[in-house]
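**Student:** So, here come the structures, one by one.
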Structure P
Amino acid sequence: MNHEQDNKLPGELVIEGDWTTAFSYHAFDVELKSAKGIYLYDTDGREYIDASGGPAAISLGHGEERITEAISKQMSNFSYCHPIMANRPRADLCAAISEVAPGDLNASFLVSGGSEAVESAIKLTRQYHVVTGNAGKYKIISRYDSYHGMTLATQTLSGNPFLKGIMEPMLPAGSHIGQYSDYEKPASLSREAWGIRCAQELEKAIYFAGEDNVAAFIATPVGNGVEYAVIAPASYWKEIRRICDEYNVLLIADEVVTGFGRTGKWFGMELFGVQADMMTIAKGMSSCYIPLGAVTVSDRINEVFKGDITFIHGFTNGGHPLACAAGLATINIMKSDGLVENSDRSGKHLFSYTRELMLHPTVSDVRGSGLCMAIELAETQEPRSFFAPETNAEALFMSIALKNGVAFYSTLYGPKRSPLFSRGLSMLVAPALCITEAEVDEMMGRMLKTITQWEDIMGVG
């Protein structure tokens, strides 16, 4: 591919013609035509490496024929199942999830995506406490700068004011605590000690909300939001688990991004040796070939909903047979092709670029696990300061990246700038789990070239 054939950077898309009927935001004037493996191809024949995957949703790569064949085969049998009937695709998928899920997370309620999964976890939490004699428990605590979905309830949980904005006052029940952050760690404390201290914010929040009122704490195992891919020490999660147990607060792990091999483990919480009471899953669960998600719960919670007690909830397309076929095929391929192991192996190769990345004057941090990396960019390092929104640093970086044949997703990507921009700009590197070490080299070569060109234009270096 000749990236020098056109000196014009991809620009803002002019909404006209057929696009005016699509109620959505198209960031750049690039239209996707086809995709295969880690590569995307636009209508002009240009090739791009899909470095962020949606973000972090394309676990098997594009154009995986074993997935499309599984969907087609199921479609030839039946494409939808009436709710009053059982169906084999749903049963087989739930059994497959139980087999790979940590500990006794054995029962799954299937939905169509991550937001529905978190919404379902909220309702399940509430009903669980009501039927177990703790009807006063209704508040859910989450973390600032977090993201848990785009429904009204999940936006309420999300700790980013930019995402709430016009939707305020949202729903009333809930509060937030700070994310774990190495940047704020006192020099006198070890990461383990700092992790415990950060986790103890939850205990304070429970105290002020009233322990008889707090139903659950929800968090992403590997930090999301503005400070993406932050890995807290195991001490943080063990202290969170202790606090939840002491106050009868359910621990919900939002594994929508981190689940299904993204971090080099099947699920992100396995990095810390801690099991949640529930986990929400989606994205890589079906490699996004068909929308699919679930909330998976422990045996203790599942036991409550056996017999005469029914979870009062449901969606028309929850557990859709075609989605289940895609999900089951995804898990089977991940096992047969060793993709969780490849995520760990290729992830180690990816992080071998840390030193080279950190030589750039704008790179302030490289963090993550497996094939989940954040590259944080700053204008100055000591003291650390970030690019002002009016510099359009983010849009410029992504435009240069596209010209260099690599498609990235940033933590602040969108039509408007976040008021949390001062926390920094991070580029998410989350390619398909099937990526080879040679393809990692190709991707990072394009990334390093992009950083150099971007720094030149920004006048940093």
Structure Q
Amino acid sequence: MKIVVAGAGAGKTTSMAQLVLDKLEEVNTGKFIYVITYTNAARNRIREKIIELNGCIPNQLFIETIHVFLLREFVLPFHHLLYNQQFIKASQMKLPDNLIFKSRKIKELADNKIVHVEKVTEIAKWIICKKTKDTIQIKEKRRNLLDIVSRYLDSIFIDEAQDMDKHLLEVVQMLDRENIDLYLVGDPKQDLRGRDAFKTLIEKYRKSVEYLSENHRCPISHVQLANSYISADEQQLPQKALLGELGYVFESDIEINNFVNTINWDYAFIYKKNDRFITHINDKNWAKENLAYELKSIINKSNINVQLVDKIIYDIQKIILKDLSQLNNFKVFSMLEKSLSIKLTRQDKGKLADAINLNREIPTNEGILVNSIDSIKGLEGNKCLFILSTELAPYLFGENGNQNKMLNYLYVALTRSKQKLVFMITTEVEEKYSRKCINTYFQENLLIKEERTREATLT
């Protein structure tokens, strides 16, 4: 196993892409190589870099999200062989917040041969590593399937490894013991979930760890600022001969809508949304998926021809969504009972009502649209606006120096800009700390000057 700890701007994607191509040249056995990461955006960046360097993606190379990899290679083909329960597809539908209802929904999906994405790494761990009360027969089957996989899988490159959970941690170690080459790249300082699984690997396999200290993205002043919040062994070295710009403004001094939307910010970001800033416009795809699932559960109880089920789901969903503002839930229940010639149970109505109500939620346009820090991890821009709220202010001002996920959020925020980073001090932060104390801290401790409000039209 090879582990690379690389901070922001270290050129992780480019170096990994080249290492993958170099590895492919060594593999002459017909085996496959996987590159896996956590998000579609990260997957696409790696694909683009491979194409840029190689002209195409080689046939022996698969670049996927971690969930796709685990589903394709382990969960879908092998789970039923070990545990007599088959999964044929995965769902990303929104699960209930209530833990009891959530467990019921996951079981209901499983009964319909559907695995929820939240369970993928855990189920993969059961298949690859162990599950409580495994029989001798199950252990023998596991041994056989691992032998099969190791015959065609040469190596796995894992990007954004700091995002791994405790289940994937066990999977990685087992595959390493099966002599499948593992190459992990990540940054514990960008673990925004506080899982610490990657840290566990680093501590356990210290002799296999390489630290990359270079920062090719950020100018000198930005790297120096970020370094003041991280441990000595992870300090970065700026590679740009550019000092860079840092500044701050008070929200109370500006017209925030103009400041955010008329200045050419590459990214404006905040820890999480509040009553003035929203971090996304609601995506309704998951709500539609929930509705389609509940409709299918109901239609399957009718005498409808199996071959017509999907078309009927589509037609009914279209009618419901088109007239949602005029239809109350009881009208929908009545329509379904009449058209399908069935009687809905109380449980049917409850689950269907939840799915319908999800689709009633109208995307809000109130507030100023900015990015969340979660969404800009891995991204960069020349000019960035960091909206400082009360969640991260204690970490920036040195009140809280605990090495935890909140400090990681601060590090990510400080390392997005290639030229200029401006802090916007929200009214809540100003009220909590006072303008005088904030000015003193920025100007005397951080050596950052206030942006004059007349410069609110910066270009």
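**Student:** FRET efficiency 1/(1 + (r/R0)^6) of positions 188 and 404 (r between Cβ atoms, R0 = 30 Å, to 0.05) was computed and gave 0.10; which structure, P, Q, did it come from?
**Tutor:** Source structure: P.
**Student:** Figure out for me which of the structures P, Q the number 4.0 belongs to, where distance in nm of label points 7 Å out along Cα→Cβ at positions 100 and 148 was derived from the coordinates.
**Tutor:** Details: P: 2.5; Q: 4.0.
The read-out was computed on structure Q.
**Student:** Next up: Quick one: distance in nm of label points 7 Å out along Cα→Cβ at positions 116 and 292 came out at 1.3 when computed from one of P, Q, so which one is it?
**Tutor:** Numbers: P: 1.3; Q: 1.9.
It must be structure P, since only it matches.
**Student:** In terms of mean count of other Cβ atoms within 10 Å over residues 76-83, which of structures P, Q is highest?
**Tutor:** Values: P: 10.9; Q: 17.0.
The structure with the largest value is Q.
**Student:** Using distance in nm of label points 7 Å out along Cα→Cβ at positions 52 and 348 as the calculated read-out, with 5.5 as its value, let me know the right label among P, Q.
**Tutor:** Numbers: P: 2.9; Q: 5.5.
The value was obtained from structure Q.
**Student:** Quick check on the output: 21.1 is mean count of other Cβ atoms within 10 Å over residues 156-163, derived from one of P, Q. Which one produced it?
**Tutor:** On the way: P: 21.1; Q: 24.4.
So the calculation was done on P.
**Student:** One of P, Q was used to compute helix-only ellipticity at 222 nm (-39500 (n - 2.57) for each DSSP H run of 4 or more, over all residues; to 500), and the answer was -11000. Which one was it?
**Tutor:** Values: P: -11000; Q: -13000.
Corresponding structure: P.
**Student:** Also, I was wondering about something else. Upon calculation of FRET efficiency 1/(1 + (r/R0)^6) of positions 108 and 260 (r between Cβ atoms, R0 = 30 Å, to 0.05) from the atomic coordinates, which of the structures P, Q produces 1.00?
**Tutor:** Details: P: 1.00; Q: 0.10.
Only structure P yields this read-out.
**Student:** Using the calculated result 74, 62, 43 for Cα extents along the principal axes in Å, pick out the matching structure from P, Q.
**Tutor:** Here the read-out was taken from Q.
Values in this text are rule-based calculations from the coordinates and carry no lab data. Note that the structure is a prediction, hence the values are computed from the model and not measured. Cβ atoms are built from the backbone, for glycine too; each structure is taken alone.
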